[in-house]
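These are the structures in question, set out in turn.
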Structure I
Amino acid sequence: MKLKLLYTCIALTGLTASAFAQETVDAASVAKIREEGLNHSKVMEIAFNLTDVSGPRLAGSPGLKRAQDWAVSQLKDWGMANSKLEAWGKFGKGWEVQKNYAAITVPYYHAIIAIPKAWTPGTNGAIKGDVVLVKADSLADLNKYKGNLAGKIVIFDTKPLTERTFKADAARYTEEELDKMALATMAPRGARNTAFDPNSPAMAARRKAIAMRAAMTTFFVDQKVGLILSQGRGTDGTVFTTNGASYADTAKTVAPELETSSEDFQRILRLVKAGKKVELEADIKTEFFTNDLQGYNVVAEIPGTDKKLKDQVIMIGGHLDSWHAGTGATDNAAGSAVMMEAMRILKATGFKPKRTIRIALWSSEEQGLFGSRGYVAAHFGDPKTMALKPEQAKLDAYYNLDNGTGKIRGIYLQGDSAAGPLFKTWLEPFKDLGATTVTVSNTGGTDHQSFDAVGLPGFQFIQDAIDYGTRTHHSNQDTYDRLVEDDLKQAATIVASFVYNTSERKEMVPRKPLPTVAPPPPPAAPVAPAKN
């Protein structure tokens, strides 16, 4: 269903007399933003360049570099100032897939759906070998296979996934769900929990599993295994991918590993367990890039024009890096494209902001918010010690988008209840586009947390899920085809309006009290070594 593209100034005028008398919405300016954002959008063109043209954008990869260079150039062409790549610190090795073929050849031919795990090596040319089932819970179990795995294809006895049927229709928030979010209450903010209890049974079991995995990795390399097959999460040919090795430049070599669709994996496993001979051929080429180990963010800005306020900064952003199975359309070319489009809208409407508006497209979010954390550490302060820098006092607010292609339904306050009345007023002109909800609740897992960690107002917008969690997030289905054009237009328009309103306020967005510093956790108890 298409968005309404017409919006009358009459409807907007009625909203300026908000229930929150201290805040008003400039109806004429919001109308201009809506006209540009909904009727003259470039958001899909931006998304095309970030996905189809740039390709997968794994941290440190050539695909990410292509997208970053294009974004810097495009922002500059639109008239943004200081459009550049800004280094945030050392990341590690870049990596990309250059060839990927795998198929069963015995008992019959069948090309399988499989994706190399990130930062794993290739097969060094075409290989062919028998599939061998390995069952091992200890080093003693592994030793039984010594001398018998060279050139073989290893598979593990992994249970089938619970069947899940993808919904035919996009998942959107119901009014009841949004009402529940709006009624949420804020829990008191205490010392931050910086780590799980290292001595809990769960953490001990996790450390033991990690240690066993490391032992198996070394064993398979020593035994010159040809290829490892692991069962990828996902059904119906969808594979949610992960990394199979470290990106650190000092990381040890591992064996080649493919993350295989659950259907293909279970077919091979059933045949092997039944005693049937299974032969597989593969030709996988991956490449590591070590010429530049630094990580970079894309940064550009529209300078402020008010003598008293131009040194204050409003930031918007989303992460530009992705995983490698698809082209990272919903995670997170969508958010990056929306934020670039919001900047374009503000320039196209001739907006002269009082405060400086800065966009940042982060890298290495998928590995731990590294890009935004590095930026925050360089500009605003250290969340571990809460030693703050002068720029921290000048950052007005940060707005983030990173939950897929779904339209904006509101905003998470991240506990900043004092900002609630502001945002409710700013959402009023967008009721007809489905954006109404302000919730005091927190949401995690993305870059606004880096800002929140040093006491800055950092916010993530509420978005309809569509098929983000069920099909596209980190999967081979995360492609341009999954983007919803009208939703992205709506999102960019609302972000541009939020930025405009933030810039024109007399006061900065209210802040929460600064976080307290948690004491360091006790040392973890040692894990008993694996039995020989």
Structure II
Amino acid sequence: MSFYGLEIARTGIFVNRKGLEVTSHNVANASTPGYTRQVLNVKSNPPSAKVGFYSPKFQVGMGADVQSLEQIRNMFLDMQYRNEYSRQGEYEIKADNLNFIESIFNEPSDTGLSAVIDHFFSSLQELSKNPESLTVRALVRQRAQALTDAIHKMYKQLEDLQSELNDQVYDKIMEINSIASQIADLNQQIFVLELRGEKANDLRDQRNLLVDKLSKIIDTTAYEDKDGRFVVQIAGGETLVNHFTVYELETDKSKIMRKSGFDSSGQPTGFKPDDPLSQQNLYDVPGLFVVMWKDTGQVLNIKSGELKGLLDVRDGVGGLDEDLTVNGQPVDVPNKNSYPGISYYLNRLNEFAKKLIEKFNELHTQGWSLNGQNTGINFFEPPVGQTFFYARYIKVSDAIMNDLNNIATTYDASSLPGGNDLVVDMLKLRNDTSIFKEGRFEDFLKSLISNLGVDSQGAKNFAENQKVMVTQLDNRRQAVSGVSIDEEMTNLIKYQHGFQASARMINAFDEMLDVIVNRLGIVGR
């Protein structure tokens, strides 16, 4: 019976020593990102089933044994966290970039487009008072050039931002492939270790941390089947990682780059509604990337995440129904992204510049120059070679830039040099509410900036709300999976005392055996 007691005490020492090791590991990783608290799963050993001299009813159990080393995780909270983290990533991207677009328009300010067009009309007002003054004419030309330069600058900055977001889209594609490869490598290591009966908890923590990181980039779900095969799905349920197999996204730029261009007459050639690699929006910069699978070429239907935010801001046309005619035929524009992104603001700037050119040229071409010639001179030069990129190419006509006398001020040659009826009609354009559906030139800009402000504030509010929700969910996860130093110190004391008690029991049994072996039966010798 004494040897039986020694075995029980030995199991106690082993269990409590293992408990001390696990507690030490938890404490060491209390601040490690992604670490999940580990606990011992201990089971009482039943009595021996063998029947000896004593009946089994007098036997006690055979001590304790460590069954497993478990992680404390709540998969439902993980799923919730990743869903909301993905939305947070999306709205943070949108908020940051819409805020940058606001800085491009810089309204209201003394240098914004509204102020510049106000200065332009003010110079026309001065011209109506003194049509023959070369000084006033120079002011009109200067203010007109400032207006075209402001439109150019905004348009170029929007194009640059679209190109920058396009580079970020490619970087996210590369990052997704990298994370997928790392997850597959970890799957293999975990599977091999656990096939040998070990528990790869720390490798599982690394894998879960990668899945969390992936979920911010793109909507992600992950699960482990009954055979221990770990699967990661993205974009509404398409498989990215299946155990050891990785299904990569295409990274060959020549294969994922949209085709766009114009024919010799300046008409777009890239609109093909059924081809995701065709031009999606007339004003997009060339070479925008499409997110697709490497093996199949199928385009991903991304639901949320940073990649969704980048694509929405880069491609969104804001629900505009572009009325395009190519070679006399209406064209169906493939882009159905209704988010008001860069494409939307490029469209609107072109619409503004087009009306500005058309309305002023319609009047100015009817007027007489100070030289006494009616030559149909344009005030603003329309785009050369195509009829779409008004904002990119708008400029004051060469005739006016070369000679101030070519600014027409009257319809009647006999009223020169003091006639101003044409300038008066130009000034009336400022209050013409029929130019846009929003009304005047300034009404158009106010509506555009107002909508931008609403969208930007909305994205910011969503991002902040998502951040709060993600923080709350992470706190709930940490309440389950995180390491509590107070709790671990309690466990430390418990295992330490258990170890000491088991050691003292061995000493006690050792003394009993010493009496039996060395002292029993020696009386009278």
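General observations
- When Rg and Dmax of the Cα atoms in Å is computed for each of I, II, the one that comes out at 25.2, 80 is I.
- Test item: distance in nm of label points 7 Å out along Cα→Cβ at positions 150 and 422 calculated as 2.4, pick one of I, II: II
- In this comparison of I, II, the computed figure 23.1 for mean count of other Cβ atoms within 10 Å over residues 30-37 is attributed to I.
- Origin of the value -8500, where helix-only ellipticity at 222 nm (-39500 (n - 2.57) for each DSSP H run of 4 or more, over all residues; to 500) was derived from one of I, II: I
- Taking mean count of other Cβ atoms within 10 Å over residues 286-293 as the criterion, the top structure among I, II is II, with the largest value.
None of the figures in this text is laboratory data; all of them are computed from the coordinates on show. The structure presented is a predicted model; accordingly, all values stated were derived computationally and were not measured. Cβ atoms are built from the backbone, for glycine too; each structure is taken alone.
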